[in-house]
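See the structures that follow.
FYI, it's all coordinate maths here, none of it is from the lab. Because the structure is a prediction, the values reported are computed rather than measured. Cβ atoms are built from the backbone, for glycine too; each structure is taken alone.
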Structure P
Amino acid sequence: MWFFMNTCYLLSLLTFTMFLVAFIQSFLNFRVLQANHLTFMVLTCIVYSFTETLVIFFFVGTGVGVKEYTQEHRLDAAFHKRSIAIKRKVYPPLMLNILFMVILFVLVGAVDTHRLPAWLYQAIFIGCLAHYVKSKIVQHECFRNNTQIILEMSGAA
């Protein structure tokens, strides 16, 4: 659990850094790893998708683990209910952010083909980044609450 949670944090930091570089790259048109803005956004999309998929599977996996542990050890079902409540809190902003980022990744192609003004794309980019940060704050709170459930179940808290 700790390995995956820390991996989620590290990949989220990497993704945020890549988004910042891509945003600056959209203004200054410099190359990163021999990649122009469009190509670097494709790489950013891949890293972002992997990161968010890992976050989703982390909560799914720990939820299943909590359910099985409570059933095996005949513990109160409240642990499992709290785990479900965490998923209900983390998934809506996560899924909405994935939708926003998919739109952003499509729009980078529209800017590249001059179908959309760059200033509009950059304004949308700022909104997507702001929502990304907001969703990461929610994820952090949910990681903490999830960890608290695991510690309470195991008797370590």
Structure Q
Amino acid sequence: MQHPRADKFIKRWGGKKDCLIEMMHDIQNEYNYLPEDILVEVSERLKVPLAQIYGIATFYKAFSLTPRGKHQIGVCMGTPCHVKGASLLVEAIGRHLGIKEGETTKDLKFSLATTGCVGTCGLAPVIVIDEEMYGNVNINQISKILKKYKK
């Protein structure tokens, strides 16, 4: 039986095995993670071992096998950010959202993670939400910054 959620991704790439990673990116973009049922269907229909798909999913950091929030929050933990209190930002964001680093809110709106250096050391400490960067952040700004994404 064909899975209707997998069908559009397979069709978009012409059912080509060579386009597996592109299909996985499309699935990730739509669901914010790679749902197991879709991966199983892709595996069966493309005749690609499921272990190979999971190998790709776990190799690339862009992929997640667990649901992630609509908004990805990354707190830079590079040396300048760390020295300027990035760990305090992680704690403050976590308290505000009711999650810890590495977790996702129950409503799937936010995921919180720490990252390596994002290359903006002069703006330390830095947080990145989705693709938007915030520099020179202090814990008093967290509520205002997150409010923008709660809408």
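Taking distance in nm of label points 7 Å out along Cα→Cβ at positions 41 and 73 as the criterion, the highest value among P, Q goes to P. Computing FRET efficiency 1/(1 + (r/R0)^6) of positions 9 and 81 (r between Cβ atoms, R0 = 25 Å, to 0.05) gives 0.10 for which of P, Q? The structure behind it is Q. P, Q: which one has helix-only ellipticity at 222 nm (-39500 (n - 2.57) for each DSSP H run of 4 or more, over all residues; to 500), as calculated, at -31500? This value belongs to structure P. Computing distance in nm of label points 7 Å out along Cα→Cβ at positions 89 and 113 across structures P, Q gives 4.3 for structure P.
Here distance in nm of label points 7 Å out along Cα→Cβ at positions 49 and 105 was derived from just one of the structures P, Q, and that gives 4.1; the source is Q.
Who wins on volume of the Cα convex hull per residue in Å³ among P, Q, i.e. which is largest? Largest one: structure Q.
Looking at relative contact order in percent (Cα under 8 Å, 6 or more apart) over structures P, Q, structure P comes out largest.
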